[in-house]
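Once you scroll down, you'll see the structures, which are given as structure tokens.
Just so it is clear, none of the values below were taken in a lab; they were calculated from the coordinates. It should be emphasised that the depicted structure is a prediction, and the values quoted were computed from it without experimental measurement.
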Structure I
Amino acid sequence: MKKELADMIEKRRSIYDLGAKEVLSEQQISDIVKEAVKYCPTAFNSQSARVVVLFGESHHKLWDIVLQELKKVAPADGFAKTELKIASFAAGYATILFFEDMETVEALQKKFPLYAENFGKWSLQANGMLEYIVWTALEAEGAGASLQHYNPLIDAAVKQEWRLPESWMLLAQMPVGSVEAPAGEKTFLPIDERVKIFK
């Protein structure tokens with residue numbers, strides 16, 4: 001593996017202490033996302049991923065939505081901690097929303113019935129690769145990010161706010177910002193327990 005790629009993989013971490021210093025411009029973030037969406041592999045070249053990039057007021061609106069939806073279901077006695085967590089994501093300057101267009105997935109299921117039960121899994125695998133590509137590319141350019149999952153709790157409000165198609169299934173939210181504190185230490189299970197090699 002090329003050293004540059006290995007370094008990027010190693011350095012990509014979940015950054016929870018985000019700031020609003022503009023490490024990357026809106027154009028740079030948009031370009032990273034567009035390149036990743038264009039070149040990320042998909043089963044049967046389905047290209048079923050959809051991405052929404054939120055800046056400024058829209059970025060803050062997303063985390064307001066998350067907070068309001070959480071207030072409806074989270075216990076009130078511990079909500080101050082939840083508010084702090086959501087504020088840490090809102091403290092960044094962008095959020096990237098990752099979706100799958102289920103119309104595309106369902107069309108493939110009808111066209112190739114032999115593989116119908118796999119298309120849902122394959123689309124999730126492809127979206128995971130897309131999320132990782134974007135995340136690693138952002139880190140390589142000096143931005144911090146993490147991957148959050150407040151779906152399906154926020155799905156309806158997000159679709160309504162940004163007038164998104166009903167067929168778009170929200171999978172993840174990626175807050176982006178300047179790195180105000182590094183990620184904590186990470187521990188690893190023994191690699192030989194996780195990887196088996198046979199000859």
Structure II
Amino acid sequence: MKIAFIIQLVLFFYTPIIFSQKETITYSGVKYYTEINENKDRLVLNGIGIREKYFFDLYVCGLYLENKTKDENEIIQSDEPMVISIRIISTKVNKSVFLEAVNEGFKKSNYGKVSKDQILKFCNSFKEEFKLGDKIQLRYHPQNGLVIERNGDEIGIIRGLDFKKALFGIWLGSQPADSNLKSKLLGK
């Protein structure tokens with residue numbers, strides 16, 4: 001009798017935990033949730049891929065949107081909540097390499113008008129050296145602007161849709177940093 005009661009108690013307390021866990025996808029050893037809550041919005045994983053350069057895998061990147069789409073212009077122009085989530089998977093990625101790539105990406109991105117001050121503010125958000133496993137979140141919300149997080153800590157905010165357009169254009173624009181990654185982020 002006591003054993004049955006204990007089993008019922010265990011099931012009562014642990015069943016919600018088991019069934020409330022979010023579904024994940026593992027890509028190149030990195031787990032991504034298939035959906036996340038961003039403020040009060042539910043975002044779904046649109047696509048996930050690897051940023052490669054010179055045959056090296058540098059980071060895994062996921063794109064979260066309110067509704068899945070394969071249209072890069074719709075994503076870039078949208079003033080809706082969205083997140084780019086990056087996980088560093090190579091020791092070849094350091095702060096200077098990352099920021100150099102971002103600066104080059106802004107030059108190639110033909111979306112949104114950004115000032116040198118905004119780019120500098122974005123780059124200055126990354127004060128510490130990068131480490132293997134670092135998680136960078138670029139969270140855009142119309143009311144808040146672009147919130148930059150590193151390993152769960154907010155490290156910067158840049159307001160304005162134009163900045164978000166230019167930044168997302170680095171990965172999704174007509175001259176993306178990595179065309180294979182762009183295709184994967186678009187769910188193709």
Structure III
Amino acid sequence: MWVFEDKSKKLNVFKRFVDTYKPAENLVRPSSEELEHYRDKLPAELLSFWTQYGFGSYGNGLIKIIKPSDYMDSFYPWIGGEDFKKLPIIVTGFGDVFYYRKLTDTDEDVSLLDIHYRKTSVCCWSLRSFFDDFITQKKVADELLKAQLFEQATEKFGQLNEEDIFFFVPALALGGAENIQYVSKGTATVHQSMLLGLV
């Protein structure tokens with residue numbers, strides 16, 4: 001079994017994250033097999049975080065820490081096919097995907113797949129910066145996570161189940177708008193795949 005080194009130091013990377021986005025009570029911790037599978041694919045800090053906290057909802061579902069394998073089938077078609085140096089690690093309440101990229105032995109970044117506007121962008125050049133700074137910024141919560149609209153949708157539809165997201169009907173690409181009257185609720189992977197085929 002893989003033993004993490006200096007776990008307390010690694011988890012400090014996530015202190016601002018869990019202070020900003022409160023972990024749900026029903027998080028699921030990874031198995032030893034899952035940890036071993038991702039040992040050479042994801043940073044040790046993230047695997048330590050999975051072990052300490054787990055997969056599931058943070059910030060009442062505004063962010064979900066995910067098992068990459070649960071989203072690979074709906075994620076990889078968006079980026080041109082399977083590439084295990086690119087792994088989905090977070091799904092937002094509106095189904096956008098933050099993914100980790102191992103660029104070289106020493107270089108990495110965290111990027112965003114915006115399924116509604118059909119674009120990708122680099123957020124941070126390190127996992128540490130992403131969790132300790134980028135994702136905890138109010139501007140990011142307001143603009144990328146759509147925090148205010150998420151709160152309105154939660155009041156209207158109730159809290160999201162583990163597999164669900166909020167989305168727009170019609171889709172933004174087909175004339176919808178970021179307004180509560182266009183918001184609906186459904187399965188994340190189904191909607192991610194459906195949006196890819198729309199245009």
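A few notes on this one:
- Structure from which -11000 was derived, helix-only ellipticity at 222 nm (-39500 (n - 2.57) for each DSSP H run of 4 or more, over all residues; to 500), options I, II, III: II
- If you line up I, II, III by mean projected area of the Cα convex hull in nm², the top spot, with the largest value, goes to I.
- Origin of the value 17, where relative contact order in percent (Cα under 8 Å, 6 or more apart) was derived from one of I, II, III: III
- The maximum of Rg/Rh (Cα atoms, Kirkwood Rh), for residues 57-160 alone over structures I, II, III, that is, the highest value, falls on I.
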